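**Student:** What follows are several structures.
Readers should treat all values here as calculations from the given coordinates under stated rules, not as data from a laboratory. Given the structure is predicted, the values throughout are model-derived calculations rather than measurements. Cβ atoms are built from the backbone, for glycine too; each structure is taken alone.
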Structure I
Amino acid sequence: MLTISDKEFKQLTDYIKVNYGIYLKDEKKALLTGRLHNVLTEKNFMSFTDYFNYIITDKTGDAVITLIDKITTNHTFFMREADHFNFFRDKVLPYLATTSKDKDLRIWSAGCSSGEEPYTLAMIIDEFLGLDKKWWDAKILATDISSKVLDIALKGVYNNEGIAIIPASWKVNYFEKLNDGKSVLTNKIRNEVIFRKFNLMMEAFPFKRKFHTIFCRNVMIYFDNETKMKLVKKFYALTEPGGYLFIGHSESLNRNDTEFKYIMPAVYRKET
């Protein structure tokens, strides 16, 4: 296996941090080498310097896509951190339903991975609004930096074991069984989620309207504190007054560093 020098490791990790916010500490050197070994072998690179030069000169974007897919862990599942979804259903939606003048819900799943989070939100919204849903614009924006997971999310196909945890009524109303131990979400739900590739490290976000709720869970664990707080400030600016930010349970915000008000573990609010 090719080894990576300290200089090469710093060169590559600095590039990753500056462009994608992902902070890889020195102890991640073996992990990085292992995950990229096959890429270097397949491309016949003799060193990590050659690989880095390939990344920064590749005009197709494929090299960077492969790099990000290799170094990120896109582990998620339906109803992950279920108390968040219960809070969204029991507290956030009733509030938004009574305060939205235009019957317009703007929800952003940032770091959506393979789609389980935004699809869960779509099912919750559909069930909550019921017959009134036809009067609402309740589409969810779901973004991720990884093309690989977005391709999975777009298909809306999941193993039956993966959907075992969701309510029985959802399996009946929102899924169709396939013949290979898998199920596919109905178009009714899939059409409610708009998937886009998006880099949270962009200097300026292109959104014209603010969001009522932002889910960015288990994403900022990859960032150092400076990068995290810079992103949280952007989220705050993009959140409607009274809106909510959900982060992962393994993450936290220093209350002295953010204008968001702490509500419960990993749930924050922009006060009106």
Structure II
Amino acid sequence: MQDPQRAEGREMTFLEHLEELRWTIVRCAIAIGVMMVGAFVAKDLLFDRVILAPKEASFITYRAFCKLGHQLGMGDALCPKGLDLQLQNINISGQFSTHLMVSLVAGIIAAFPYVLWEIWRFIAPGLKSSERQAARGMIAFATVLFLLGVAFGYFVLAPLGVQFFGTYQVSSTVRNAVALDSYIGLVTSVTLWTGLVFEMPLVVVILTRMGVLGPASLRAYRRHAFVAILLVGAILTPPDIISQLVVAGPLMLLYEFSILLSARVVRRMEAVRIHSPTPSV
């Protein structure tokens, strides 16, 4: 296994880069696999305490909303109503395949900081000293954003989605009998994808550096983004402004934060361009 420019201080060949990339991918896959096995073994903790918890009315998010409603003088308006999900498995291998899928998602989430570190380890030797410092900060920033997104997805979006879709009825004569894979798919996908959505500021920074995006275009589409965010909040939450703001507020702040970061990157790029020496003819 080659270690680019670490020991010999020389440029690597194309094949050596491919070899190092291959080992980087292997190490990331091993890390995800180890975390997946750990999650698979801890089945009771993973399912009873984590995955299946949002279907219970005693889940911390529902209790927090209920308490908030009482403090605001809204009574039980924010308390979960009719949340009594009975999950069922209709496939003979359904519970085992669900166990594997959830363990994989948990492995990806748990190993994500290490995967980012491996990415940093791979690209760092090809960077200048100043670029290396910036990249190290971006890796740490990406890790924090991802974990915040996972927490927001699991504690806010997923339980509100479970409450809304699990209690929604087109008629009182139709009872919800929720399939296990349907419930699991909602909780795991919302949690994982929200973690990735929270990487938006980092993506904006990269696209701004590439000249693809800028603060002006982000501001121009602010209204469209806010309307989309409010629609998501209206779909997932009960018909009250408090719960909608709980969902939409952080996403709006994330968008505004992305605009600020993009503007900062543009200012830095302009400052570097101004102070860089003009090549002589």
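**Student:** Taking 148 as the value of volume of the Cα convex hull per residue in Å³ derived from one of the structures shown (I, II), identify that structure.
**Tutor:** Going through each structure in turn, the value belongs to I.
**Student:** Which structure, out of I, II, was FRET efficiency 1/(1 + (r/R0)^6) of positions 95 and 175 (r between Cβ atoms, R0 = 25 Å, to 0.05) calculated from, if the result is 0.65?
**Tutor:** Working through the options, I get structure II.
**Student:** Given a computed value of 6.0 for distance in nm of label points 7 Å out along Cα→Cβ at positions 47 and 167, which structure among I, II does it belong to?
**Tutor:** Derived from I, not from the others.
**Student:** Hey, helix-only ellipticity at 222 nm (-39500 (n - 2.57) for each DSSP H run of 4 or more, over all residues; to 500) derived from one of I, II reads -23000; which structure?
**Tutor:** The read-out comes from structure II.
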